[in-house]
1. One of P, Q, R was used to compute helix-only ellipticity at 222 nm (-39500 (n - 2.57) for each DSSP H run of 4 or more, over all residues; to 500), and the result was -16500. Which label is that?
2. Matching task: 27.5 is the computed value of mean count of other Cβ atoms within 10 Å over residues 85-92. Pick the structure from P, Q, R.
3. I have 61, 51, 33 for Cα extents along the principal axes in Å, calculated from one of the structures P, Q, R. Which structure is it?
Structure P
Amino acid sequence: MQQKIEDKIEEIRASGFDFKFSFYFSKAWEIFSFNSGMMILYTILLFLGLGILSLIPLIGGMIRLLFQTPLIMGYAYVTYRIHHHQAIEFGNYFDGIKDFAKIFVINILTGICILIAVLPAVIYIFYMLTNGFDFSSFNNPGFLFDSLNPLRLFKIIIVSFILLLPALYLSIGFQFSSYFVVFAGADYGTSIKWSMMIANKHIFSFILLDFTLAMLVIVSVLPLGLGLFVSIPFALIIKYVMFHDILAFDNISHANRDEVQDYLNETPSVQ
């Protein structure tokens with residue numbers, strides 16, 4: 001008999017869970033390797049598509065804003081299928097479009113929260129860079145920074161980092177909310193609450209993992225940026241692997257269980 005997702009969440013709330021740092025990396029690499037060619041191709045097309053949209057004034061930016069996250073969620077859909085030994089078609093990477101409305105709403109909600117958390121840092125930086133400066137020199141693009149002494153600049157950086165900590169905390173806490181909405185059929189508020197609760201159980205481990213992934217992506221830029229076509233899908237795969245493992249997702253029942261089972265059965269299984 002499967003455990004209800006609410007009971008699993010309560011179990012995690014009461015007893016926590018094991019944070020399997022090395023397992024997440026090894027499992028994610030195993031999944032990436034299984035479908036590496038298609039994942040790299042999709043990542044290249046995603047880069048090109050989003051890049052082209054960025055060059056189109058206004059409309060391109062709006063289209064990118066709407067479809068970027070559903071397209072990025074494609075990695076989670078494919079990871080889910082590989083985890084269950086299902087055949088993968090290239091079209092599966094675009095399955096996030098099917099749940100466009102769900103993904104859009106949860107991103108708007110979490111995005112607003114993060115934006116509010118970022119505002120104090122933005123206001124502080126603007127004030128510190130403009131206070132006391134002569135705006136008649138505005139024709140010089142670097143005039144704001146020309147008069148900054150190293151000590152003042154160091155102060156701005158440190159204070160800004162401190163003010164950004166709440167936004168960074170929220171971005172870590174919200175990282176599973178889309179998965180709860182799409183794969184478990186949870187409502188938006190519950191998805192955010194559950195995601196935050198899980199992150200809080202091992203917040204420093206999550207910070208360390210996200211820092212490691214960020215460094216991996218940065219280093220991957222060095223070989224002409226080609227490493228990004230591996231590091232980015234790998235980092236996104238890890239996120240879903242964590243979600244799936246922490247919840248023991250195959251062993252719980254949830255509102256979306258029948259729908260995701262139908263999704264898995266769309267194509268024949270592979271051994």
Structure Q
Amino acid sequence: MKNFKNKVAAITGAASGMGRTLALELASRGCHLALSDVNEAGLAETAQMAGKLGVKVTVIKLNVADRDAMNAWADQVVLDHGKVNMIFNNAGVALGAFIETVTPAHFEWIMDINFWGVVWGTQAFLPHIKKAGEGHIINTSSLFGLMSVPTQGCYNASKFAVRGFTEALRQELDMAQCGVSATCVHPGGIRTNIAKAAVMDKSMDKATGGKTEQARAKFDKMLNLTTAESAARQILSAVEGNKRRVLVGADAKFLDKLVRILGSWYQPVVTLFAKKGMLG
């Protein structure tokens with residue numbers, strides 16, 4: 001994928017954040033769009049903004065955890081656009097919870113969206129992308145797919161799973177030499193609404209001394225480092241360069257190096273900072 005002009009990209013989680021900025025950046029480069037999200041109002045806004053840039057835009061309300069719906073959407077995208085070259089499996093949610101007490105419903109919820117949504121999106125779109133003869137699969141993991149953090153065990157599990165899945169996928173595509181490739185995205189702190197929209201398990205109140213919302217605010221501030229617009233440009237640059245993974249933001253690059261240097265010893269360092277953050 002050396003350029004995006006007259007290509008067709010499908011994007012999940014397109015109503016806001018990185019999904020929206022990816023859509024607008026692609027549209028500015030002449031790429032047609034198939035957008036999905038559960039947030040119909042936000043999705044309509046993204047479509048209206050992208051449509052002004054002169055590309056064809058189609059939208060659908062979609063729960064990425066629904067495999068049948070994802071398969072139907074992939075087929076519909078090809079019917080609407082004639083082909084599809086890229087799928088950005090970008091939709092994701094966050095959950096603050098202790099592993100000992102997290103409810104099965106919360107754990108299943110985050111895995112269904114963050115991991116299975118990526119799997120279903122990949123499987124639904126890959127055959128169509130192969131038929132197009134040129135394309136790319138872009139799966140969003142996280143900085144927390146490279147390192148683990150207390151109270152983020154469920155989120156870590158989902159994002160580490162996306163990393164392993166995408167790295168294996170890339171190797172299989174390299175073996176097949178089918179004109180399709182894959183990139184795993186590891187964003188650091190991006191200015192989106194993911195922290196504000198995160199679900200907080202009741203156990204967080206006990207750990208934070210009843211200061212769950214203050215902890216949420218600190219987490220949101222920590223994530224407010226790289227603009228979503230800059231993140232989108234970095235991701236598309238990685239696709240153009242056929243990178244196996246992209247670390248988005250200076251914090252992601254720094255912490256990735258720290259984990260590589262310290263190995264498992266990064267864990268007590270993170271534990272110390274997390275404990276101070278919760279109790280401070």
Structure R
Amino acid sequence: MTYNWLETLQVSEEKLKSNAKKTPVLYIAAQDCTGCAMSLIVSNEPSASSTLLDFISLEYSDLLSTSSGFQVEGNKEAIIEKYKGEYILCVEGSIAGCDDFLRIAGKSVKDDIIHAAKHAKAVVAVGSCSSWGGIAAAAPNPTGAVPVTEILPEGTPIALVPGCPPIAEVILGTILHVHFHGELPELDKKLRPKMFYSTSVHNSCPRKPFFLTKQFAETYNDEGFKNGWCLFKLGCKGPTTFNACETIGWNGSICSPIGSGNACIGCSEKGFWDHRNGLSGGK
């Protein structure tokens with residue numbers, strides 16, 4: 001299956017051609033591993049390059065910006081002032097409970113995000129760390145990590161795009177929906193875009209027919225596994241994980257975690273790191 005982003009975002013060819021004004025984007029990283037930003041730049045449809053050239057203007061990213069130091073920090077403040085209510089704020093990584101754990105240009109990352117979110121058209125929490133707290137919030141959570149929703153005031157227009165990392169097209173699809181439609185896409189009760197998180201990995205899994213007939217692989221090397229049987233007994237979290245891994249897929253829809261022979265680890269669900277290690281206490 002090939003992912004049709006125009007159809008998913010309900011963008012007509014006429015609207016695509018008439019689109020001219022780019023939407024400014026600020027991408028602020030907190031307690032992260034940069035994996036989400038790395039995922040974003042390998043998007044296949046639309047490509048990251050066409051997105052940057054045609055639809056958005058990435059004004060700030062500590063990983064992807066060509067400038068650095070006072071130049072990039074100054075530009076960030078200039079964009080916030082010039083495009084109040086017009087730019088999109090993307091946040092990657094969890095927020096430390098103590099400002100001393102992470103600062104940008106000598107300033108608290110938490111205060112930086114709160115300031116930028118105050119004037120944003122929309123906020124996109126990119127990745128499970130930003131959405132739920134992620135690995136940093138796993139027990140014993142030494143930094144007091146929390147998701148970005150816990151530091152922003154109620155009513156902030158925010159969408160959570162969880163995954164470790166999220167699918168590239170899911171990140172860009174959420175951003176581009178705001179660009180084309182002027183608002184966030186329809187969200188579920190957990191604030192995730194329904195167009196990407198409405199179906200469980202299990203429901204779209206190519207191994208589901210074997211689940212229905214109770215044919216389960218017992219090891220990653222038995223005949224059942226080799227014959228494509230269900231991975232539920234090997235710890236697959238597909239039935240309780242909502243994501244587009246088995247619909248949109250990865251690398252131009254040519255592969256997926258289960259398609260490559262691995263059980264779903266539920267990386268887009270809240271508390272996944274603690275759950276997969278049998279721990280408790282994660283945010």
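1. Values: P: -23500; Q: -16500; R: -7500.
Traced to structure Q.
2. Numbers: P: 14.9; Q: 27.5; R: 23.2.
Among P, Q, R, the structure yielding 27.5 for mean count of other Cβ atoms within 10 Å over residues 85-92 is Q.
3. Working: P: 70, 43, 34; Q: 55, 40, 32; R: 61, 51, 33.
It traces back to R.
Values in this text are rule-based calculations from the coordinates and carry no lab data. Being a predicted model, the structure only gives us computed values, none of them experimental. Cβ atoms are built from the backbone, for glycine too; each structure is taken alone.
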